[in-house]
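None of the figures in this text is laboratory data; all of them are computed from the coordinates on show. Everything quoted here is computed from the prediction, not taken from an experiment. Cβ atoms are built from the backbone, for glycine too; each structure is taken alone.
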Structure 1
Amino acid sequence: MTGAAGFIGSHVAASLNHSGNEVLCVDNFSDYYDPEIKKLRVSEILTGLDFMESDLSQHNLVEGLFKEFRPNSVVHLAAQAGVRLPQKNYSNYVRDNLLGFSNVAIMAAEAGVSDFIYASSSSVYGDQARIPYIEDEKNLKPKSFYGATKLSNEVLAATLSFQMGMRTRGLRFFTVYGPWGRPDMAYFRLISNALVNAPYKLFGDGNIRRDFTYIDDTVRSTVNLLGNLYLKPRGFADVVNVGGGSPRSINELISVINQVSAKTIVKENVAPDSADAAITSADSTYLESLIGHHPFKSLEKGIQETYTWASRPEITKHLQRWVDSAP
């Protein structure tokens, strides 16, 4: 499991371990945002699991991991996340999302790993795809460099499946949120601002819409999709939307957090970001055909649970620093 100190990775690793799997957790503790929250995820969520710190852009280190652990399956969630890195730092996307991805995927194929499941993103769809987004969409034109690297991952994985007989599956995640989340994301910043009484920097008019997906729904889908992948023939490759198909605007998100917190968040409007798609919305038909229908948690319930977590004194005292550390 790569990216195991990350938001999604830590929860997926814990779920796989609780199901009786032996899991080797790998992360590089990058400073994209404060590594402290990553270390807390490890101590709070991954208690008792084997953990190794490693740089996946170094081929010899990746090779060593595979020789030592000899996995049957790989869940590759490590990546440079987010769409807002300045252009001067785009090399981070290349290092982690292209070189790191290639090292892990190629080594998995060479080591005879049967199943390789990895993080893609709703960002691959861009602004010209049909709404809701369907996996067989051909008009994929990402608006961000990040999204372009994720689309590249899908092409590389499918090619490796064909060449090496490995089963691969890309997970197009849709705005995952919840406790222990990423401090660069809007919901995290808004909850923090409500708790510490700070203004929120709102890009544009707040009408962009996102298909918010609660972390528990994301974990359940990921684990079940890995189990389903075992049933596919060698050489199989696909991508799957992981989202509930109920987009909500940022203005609606702010209203929900105002209601949950019984406060009114002060907004500072700034120019919209050109990397932001106007809407993300998942068609979950294919997901349900693979793992069955599971209702996704409503934004209201998910935000309530996230706010309860963030309100814990041992969490609240860190929030402003974590948010300030993120781009």
Structure 2
Amino acid sequence: MDALGGDNAPEEIVAGTLSAAKKMPDDKLILIGGAETAWEASGSPIPSNVSFRETGGAIHMNEEPAAALRARPDTSVAVAARMVRAREADAFFSAGSTGATVAAALLEVGRLKGCRRPAITTILPFDEPALLLDVGATVSCRPQDLLNFAILGGVFARKYIGLSEAPRVGLLNVGEEPGKGGYLAKEAHELLAASSAVEFVGNVEGRDVARGVADVLVTDGFTGNVVLKTAEGVAHEILGMVHATVTSNVFTRLAGSVLRSRLLAVRDRVDPENYGGSFLLGVHGSVVIGHGNSRARGVENALLSISRAGASLVDESERALAAAREQTTGDKV
């Protein structure tokens, strides 16, 4: 864990690690950065499965990630990434700069063979949960990148969501017809439709994202990030409107008290803290990026999600990419 990354570091990172350590007694958790002092200040005993490693500081949000990593290779996120590369750790988590986390993963951990660019995936908490990727790692994509995202997302969906059948993959687009969209969408559609590595269901319009028509939704990082941030903003505003309505007078407060448990369940369902973070797929290790304002509950859930995805996620992803390459080579021959 990058103990120095995020708006509430290191105190909330420490608190979340403490909660996770109790639920993950067989896992070893290493806090990278000046976390030992914060832990002592909390007054909590240090569990036997938690250890510390000092570093030279954090990368701040206003710094250019790659330049900062090269100039200061002893920062907490860089040390965490190198530990994954050296197999001292299976995964690392950071709630710091997303750009720095992605850059550290690329420079230190390295990409999977055949994967030009990685993708950040997030869970859309609908009645039928769906994965959306990329949501910000690769803003400018090539058609092959979207096929790789579909393959990686399919592996992750089976591991994380526990789908028993092949995940249905949809291409986020402005229309359902194959000829819709610009060059990227059209070419990606052809690749996805021709590949036996994915169960492609075609284009998916924005209005159908929440309807459960696909288990995995792929797009470029620019579009995916806009979709995600828009969905988060709309959910926040709707919850605010509901709260204002049910507290506006004595009658609505009475009605709200009856619906309280249901309303709280809806609020929790769309709360990013319940998911903890987003996996960066396509690199040689599990990398989870937390929200910048992550608190203890979000950190705990991020660590639990790493355990839930399992240590074999990377190996299975690499095998799936290799199988897709073999199929493409065979088709060309």
Structure 3
Amino acid sequence: METAWDKAKLVIRILIGGLFIFTAILKLISIDHFTVYIYSFNIFNYALSALVARAVIAAEFVLGCMLIAKIYYKQAWWLTMAMLVGFTFLLIYTAIFRNDTNCHCFGELVELDPVSSIFKNIVTIALMLCVRKEKDYGFRWWKIVFGVILACGLLVPFCAFPSDNLYAFFFKDESTLNETLFEKSLQDSTLMTTLQDVKRLPENDSVVFSMSAQKLTINDDKYIIAMLSSVCPHCILGMKKANAIFKNNNIDHKHFKIMIWGSEKSISRFLKETESESFETRIIHPYVAIELVNGAFPTFIFIDHGRVERVLDSRELSDNAIEKFLTE
């Protein structure tokens, strides 16, 4: 006869499995942000960080389903416990040595700081101990169900949401740049305004700046110019990615320049959110910006002593591409 404790364990097991599936889905929805977050630890290059992000999502989904369906339950229990303990130690490191406001345990949509996530993991580990001695269901079609779970867990994050390098290889559209207008905009100081004295105010955590007219000089070195919109979520993600690449590879910020359009208030928010106030930034007229790149934001223009060498979108941007360009 099924006891109250048996029913309680059933609920606990379904809750834990459902939590893992839920976190996997939320990470998948904001997979690019999760990739940038993993890359920010400077353990893997960007391409490998993208694969690690998808592997974590796949593991969470598969383990969550295995716990609920009680397929290879003992192995699933130990692997789940190992993930929880491993991520808890990582969160402890993050809480001590970093100032992250979101650990991305629930992706970008639900913010959770590292300390709160540590307590969440401790509670989950305690609940896992309550269901440690469960046995496999052993139902008739369990092998087929396991195959479907494994296929979904691997195919969706790796194929339906391909990493940037694979996406750029298979689905890249030709990036366009109006080079004639680009040359004109460099010479005409009325088309853009330079941000000066850019600084973050600690009292209200805002970014402030003054403005002046100044030509952009790019004939003396190699530069990457980012064409951005201050309210474009893809631009925010692309700038976070570029910032992480420059930081992780210790590349001089003088090689990266921002051309952005939008209101002063939205540009201030953009610089704050992307932590890019250290890059040379110019506000460009919106109509000029749109015509320059045919409305394709963000666009990254690689300039070699005044000559346009490459034009990339954010998915093509990588640490390898930037380092190769700047060191050749």
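A few notes on this one:
- Each of the structures 1, 2, 3 was assessed by distance in nm of label points 7 Å out along Cα→Cβ at positions 147 and 291; the largest value belongs to 3.
- Source structure (of 1, 2, 3) for distance in nm of label points 7 Å out along Cα→Cβ at positions 27 and 163, computed value 3.1: 1
- For semi-axes √(5λ) of the Cα gyration tensor in Å, for residues 51-226 alone computed as 30, 19, 16, the structure of 1, 2, 3 it came from: 1
- Label whose coordinates, when P(r) over Cα pairs in 20 Å bins from 0, in percent is calculated, return 31, 54, 14, 0 (choices 1, 2, 3): 2
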